[in-house]
Structure 1
Amino acid sequence: MRLLAFLLVALAFLASPVRAHVVHEDLGGAIEAYENVLHRLLETHEPIAIDGECTSACTIIALGLPREQVCVTPNAMLGFHNAYKATEDDDGNLFPFARDAYGFPVGDIEYTKAALTKYYPASIKTWIKRHGGLHAWVLYLRMPELGKYMRPCA
């Protein structure tokens, strides 16, 4: 009887659809931390669904994975801006090294190219350029337009 119950549970598990890790309201953070997550996901092939905001370093995950490993829901949006080098306080909060006259972090163009946009496909780089390029403020790519560049979730 136990064997039959185990087999039924195992069959139900195997027959269930693959569940994706859901990225929701991720505002980013340290690029190195997101690169580490990206490398782990490339190894495990874990499916990812973007459902809400994925901004800044989070875009490394969204755009660095193979197209078939990540999908976007109708709520998905990607947010892009120049990367900036930051320092960390005792509580783990990140603060930019410098701010401009308007209070925006001063972006580092070379750091952005070397550490962030290298994960972006050419089509996304073209979209960013068509929309004025990267700045200190966030440039959003939302659905339904985002669905032209990324696979919609089933």
Structure 2
Amino acid sequence: MELMIVFTFRLLDTIMASLKNLFLIHRKYFLSGLLNFWSTFFALSTISQMVKSDNKYTIFAICIASFFGTYIPGLLLDLTSKDKVFVFEITPPDSETGKQLADILRDKNIPVMTYKGYRNRREVLCVRAFSRNKEESNKIQNMIPQSCKYVILKSQIIAD
């Protein structure tokens, strides 16, 4: 029973601390402060229960609760968030390939930004493409020539 209490207190502590950080990033200062209050309450309760416990599995239970307390809020945020933009940073082998790719993407109504970059010490026209969903991301990936190098970044739109 003591083990379950310690696990629950630590899980709640870590969930509250994780949510506090998310709300702080989103400039929800009151909610962040409130969650910090509860996080501190559960952290001190965990310490109090841990000191009373003589169970050798208590530390392991606290570690598991810490993992899930951090993992669950992030997972829930990803699952409930709809406003995601996938950003493709594309570096072509030469400027002409970059220009052609940017024109093709624009013709498909995909938002594009071009900028000067370097590949193998040569100046090239790089392309940054923005997709609004996974399907559009697949479309962009299929249009990128094999000679190009690219990375996909997932960024969150933060609405005020």
Structure 3
Amino acid sequence: MSRRKRKFKREITADPKYNSTVIAKFINQVMRKGKKSTAEKVVYQAFDIIEKRTKQEPTQIFDEALKNVSPVLEVKSKRIGGANYQIPIEVRTQRKATLAMRWIIGTARTGRGKPMSEKLATELIAASKKEGEAMKKRENIQRMAEANRAFAHFA
């Protein structure tokens, strides 16, 4: 039994343009140093670029990218009898989305020379086609979980 206070999830208000809480969360993760208007600008410009390049609804591409990048399994370190084991654990729904967003934004940030909106658009399009750096990251996590399946009984 834990003695901590219970943490309550705060409701995120939907973003003004697409009226979606998922996109609002994405904008919040892109945001740096509390500059929300800048983050909104970056994400909306990325969506415009996606629309120009793919001739599809950017929200569809975004949803597809998140679905493709979100992992099913991840590994968690656990110390058992003086040894650390990497134990594969199923990822909860909320965490799936958060990890997918984090990886997409992270890979977009690493690129140099282009504006963030362009890099973000490129990464989202690639992820929706099941390719790109964020997908590689997901594949690696899945592979590690598969390799450590023998320790699943420790979970």
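Each value in this text was obtained by applying a stated rule to the coordinates, not by laboratory testing. Values in this document were obtained by computation on a predicted structure and should not be read as measured data. Cβ atoms are built from the backbone, for glycine too; each structure is taken alone.
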Study note, to complete from the structure: The highest value of FRET efficiency 1/(1 + (r/R0)^6) of positions 33 and 145 (r between Cβ atoms, R0 = 30 Å, to 0.05) among the shown structures 1, 2, 3 is in 1
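Distance in nm of label points 7 Å out along Cα→Cβ at positions 97 and 113 computed as 2.3: which structure among 1, 2, 3? Working shown, then result.
Details: 1: 1.7; 2: 2.3; 3: 3.6.
Going label by label, the one that fits is 2.
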Revision key, fill the gap. Value 18.7, 73 of Rg and Dmax of the Cα atoms in Å was derived from the coordinates of, among 1, 2, 3, structure 1
**Study point:** Entry that produces 29, 14, 9 once semi-axes √(5λ) of the Cα gyration tensor in Å, for residues 65-136 alone is calculated, selected from 1, 2, 3
**Key:** 3
Check your understanding: Of structures 1, 2, 3, which gives -18000 when helix-only ellipticity at 222 nm (-39500 (n - 2.57) for each DSSP H run of 4 or more, over all residues; to 500) is computed from the coordinates?
Key -> 3
